[in-house]
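Listed after this line are the structures, all set down as structure tokens.
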Structure I
Amino acid sequence: MTDRPKTTLRDCIYGLAVGDALGVPYEFRLRDTFECTDMIGYGTHGQPAGTWSDDTSMTLATCDSIRELGYIDTADMRDKFVSWIARGEYTIDGVFDCGGTTARALRTGKGGSGERDNGNGSLMRIAPLAFTDATDEEISKVSAITHAHRTSTESCVTFIELMRSAMDGALPSWALQLKSAPEHEIRSGGFVRDTLKAASWCFVNTNSYEDCVLAAVNLGDDTDTTAAVAGALAGTAYGMDAIPQEWIDTLRGKDLIENCLF
């Protein structure tokens, strides 16, 4: 990791989008009932191969806000999230997946702050902040647009710390300790802490972008988000050149991605 050129936001976002698209066809399927080996279409959501979900859409909205303003503004980000869910902006063919906490927060203008509001809906879109000088407080506020409980905001802060560590090629001890964790201890549902742990586990137990995101999808259940978070991390660490070219070629909406990068 330390030999490669300086990481760019593009590496991260393509890593995230490809992981997301790999996972979309398998979402909600149980572990060991399928094997993902390549980018396919249809499946759970009936989308063509290379289609990404809300994970990438909300990440692009986050990027686009920073691109336009040059700084972090949660009100502007919220407006862009509303444009996504209400009008299909930042999507390829419209919205086909959205978490309940996110939908409710964007409808009411208030992020979910209860114990049951700790899905992974802010973690999945937080990666761009690793490429800014965002403080822990700012990261927490960006999470709180939709997910305001401390469990969610702290998970986002931890992930950005991990992303920045991956850029430097030196991971924190808690992540390295996951190398000894057996797969049966890794949960891959929608709880934010589980997603953070699962994505980190995939990263530290593989040696390439491809192996990392395939491992994430094959954990089952919330396949697109686990692979999107793992893909953001692996894309950051290995670079866009490490993503199989066939997957890049199949990925839809690349012009939209490019237009949102800062």
Structure II
Amino acid sequence: MTTAELTGTVYLVGAGPGDPDLLTVRAHRLLGRCDALVYDSLVPREVLDLVPENCERHFVGKRRGHHSVPQPSTNAVLVKLAARHRCIVRLKGGDPFLFGRGGEEAAHLVKHGVSVQVVPGVTAGIAAPAYAGIPVTHRRAGSSVTFVTGHEEIDKRRPSVNWRSLATASDGLVIYMGLHNLPKIAAELEAGGLSAETPVAVIQQGTVAGQRCLKATLSDVAARTRSEGFASPSVIVVGDVVKEQVESCAPQPADVTMPIPF
């Protein structure tokens, strides 16, 4: 396939954390006119309903314990669609360049001569705590914050996330996709020097119906999330900013149900 045959533009669009009201104006506009849509697990039906009826749809979501669409297959789908359509929206939960593999997809598309544009989205690591009234930075409680994925298996031979080093590297941590590994993550953070009494918040289904927030300490958060039946998608906030929660200022979660991806 030559570059001349590739007529479409692929837009890597952030769908935000779930509440459709948090879509950017540009994302909303592109969804309303796209010819093809390639979307992930963390995109609620209410957002999918914004695309035209004749839009060609492709689901490429990844789910823990279920068959997942390999990344190379998703890359190939995007290139093929660019040869058949003018406006292709690659819709990702949150922001495409934050734990969304958007950088990999953009590089692949450019390598194959496909025009690509990035449309940033509101990330769940900021929005979910905000909808629970928790600021991820605060003048009294935290001037720095680290965003990190908790999806990586901690006991694999060469993990890329060094939790012990992260324990005291910044004032707070925001952990994505970390619920499954939370017992190991908490133990590693303690081993790295973080106090067992460090405040932790777990926000499930942030910004949408079913949102709930658990406040605990590093020593008991894993046991409490298990006993209280917390499930993904959840965002975990570690640090003194959790003490600054102001529930009365939190927005009302949207009447939207998020898919359960993991």
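FYI, it's all coordinate maths here, none of it is from the lab. Every value quoted in this text rests on a predicted model; they were computed, and no experiment measured them. Cβ atoms are built from the backbone, for glycine too; each structure is taken alone.
Largest in mean projected area of the Cα convex hull in nm² among the labelled structures I, II is structure II. Out of I, II, which has the highest value for distance in nm of label points 7 Å out along Cα→Cβ at positions 78 and 254? Result for distance in nm of label points 7 Å out along Cα→Cβ at positions 78 and 254 over I, II: largest is I. Between structures I, II, the calculation of mean count of other Cβ atoms within 10 Å over residues 14-21 yields its largest number for I. Out of I, II, which structure matches -6000 when helix-only ellipticity at 222 nm (-39500 (n - 2.57) for each DSSP H run of 4 or more, over all residues; to 500) is calculated? Structure II accounts for this read-out. Given 33 as the derived value for relative contact order in percent (Cα under 8 Å, 6 or more apart), which of the supplied structures I, II does it correspond to? For relative contact order in percent (Cα under 8 Å, 6 or more apart), the value 33 is produced by structure I.
Here semi-axes √(5λ) of the Cα gyration tensor in Å, for residues 94-221 alone was calculated and came to 28, 19, 14; which of the structures I, II was it taken from? Comparing all candidates, it corresponds to II.
Looking across I, II, the calculation of Cα extents along the principal axes in Å, for residues 142-205 alone that yields 34, 30, 13 traces back to I.
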